[in-house]
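Next come the structures, one after another.
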Structure I
Amino acid sequence: MDYVLFILAIVVVIIGFIGDIIPGIPGTPVSYLALLLLHWTDRISYSPQFLVIMGLICAVITVLDYVVPVWGTKKFGGTKAGVRGSTIGLIISLLVLPMLGIVIGPFGIIGILAGPFVGAYIGETMSGTPDDRAWRSAFGSFIGFLTGTFMKIVYTLVVGFYVVKDIIVAIF
């Protein structure tokens, strides 16, 4: 049964990593689930303090992921339309590029990065924001999106490190 949980923990970390980038999948909490799966094995045991600390960090990052893009947009003079546009731009870039066959490589990454920026700009201009403020808002939304994504990815990489390290130690 331990080996099933080992494999499941690795799969969960991979899903968590995907969820860090793709909206709709709560990547950080999914990654945390991998630690819990390993804790339920007979070979790996985490201290309650470790699980609580990692859980609190997970919760803080999850909350900040919603706050930071809004803060970034507002800090650079944006409105709710810019935040909404940024989210819609990301979703469209994640849906349209794969339909065009551009999933891997620099164009897929550029689309994921450009989607929120372009979406925020379009959202701001559609709401009547002057062009110079719309560009600033788009940049702020983009910075907020990158910051939130960076936090989630770092957390998942740390969890992934623990998962892989502990599985290797448990097997050998």
Structure II
Amino acid sequence: MSLNRLPKAYPCGRPRASRKARPLSEAERTELEQKLDRYQVAQSLNRSQTRGKIFGVVVGQTDHFTGPELVAKVRKAHSEIGPATVYRNLRLLLDAGVLRESLTDREGQSLYEVQRAEHHDHVVCLDCRAILEFHEVGIESLQNAVLKKLGFREVHHSHVVYAHCEYRERRE
């Protein structure tokens, strides 16, 4: 079962959010298209219809996904596109900044998400595999203070907390 396709409540008992993450706005989609175009020009790559089709599937994602999940979605929408082509373009979309690798699942598979302008961090429930996104100004401020104290300038970061949730503990 995919990480983000669970019933109304997670197996641990945590209520499932009633709404999915919001789809990209037209402005966000255009920005990602421009990012990909700039990358393709910089790398002297051709703009291909196949890559455009894969891009279309990718920017329609509102949840985290694995490589195999992306292959299945692309193949469902465009049966003529093979898995190897999807994986080659997955790497390219990561390098172009259209996607980001956010975390790994229990099996060690990378999970990806569309690169959005707003930053967020993650909590992963070890009981039911729910992925919750959050942004906490206090954590960001502390990270920045530590970086400054140590003489670093952040390029990017990923904060993932793997935890057991209180819903599971209440049931036991």
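The table for this structure:
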{"read-out": "Answer label among I, II for the case where helix-only ellipticity at 222 nm (-39500 (n - 2.57) for each DSSP H run of 4 or more, over all residues; to 500), calculated from the coordinates, equals -13000", "value": "II"}
{"read-out": "Entry that produces 29 once relative contact order in percent (Cα under 8 Å, 6 or more apart) is calculated, selected from I, II", "value": "I"}
{"read-out": "Label whose coordinates, when Rg/Rh (Cα atoms, Kirkwood Rh) is calculated, return 1.09 (choices I, II)", "value": "I"}
{"read-out": "Structure responsible for 3.7, with distance in nm of label points 7 Å out along Cα→Cβ at positions 9 and 25 calculated and labels I, II on offer", "value": "II"}
{"read-out": "Structures I, II, by mean count of other Cβ atoms within 10 Å over residues 33-40: label with the highest value", "value": "I"}
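Quick note: the coordinates plus some simple rules give every number you see, no bench work behind them. Here the structure is a predicted model, which means the values were calculated and not measured. Cβ atoms are built from the backbone, for glycine too; each structure is taken alone.
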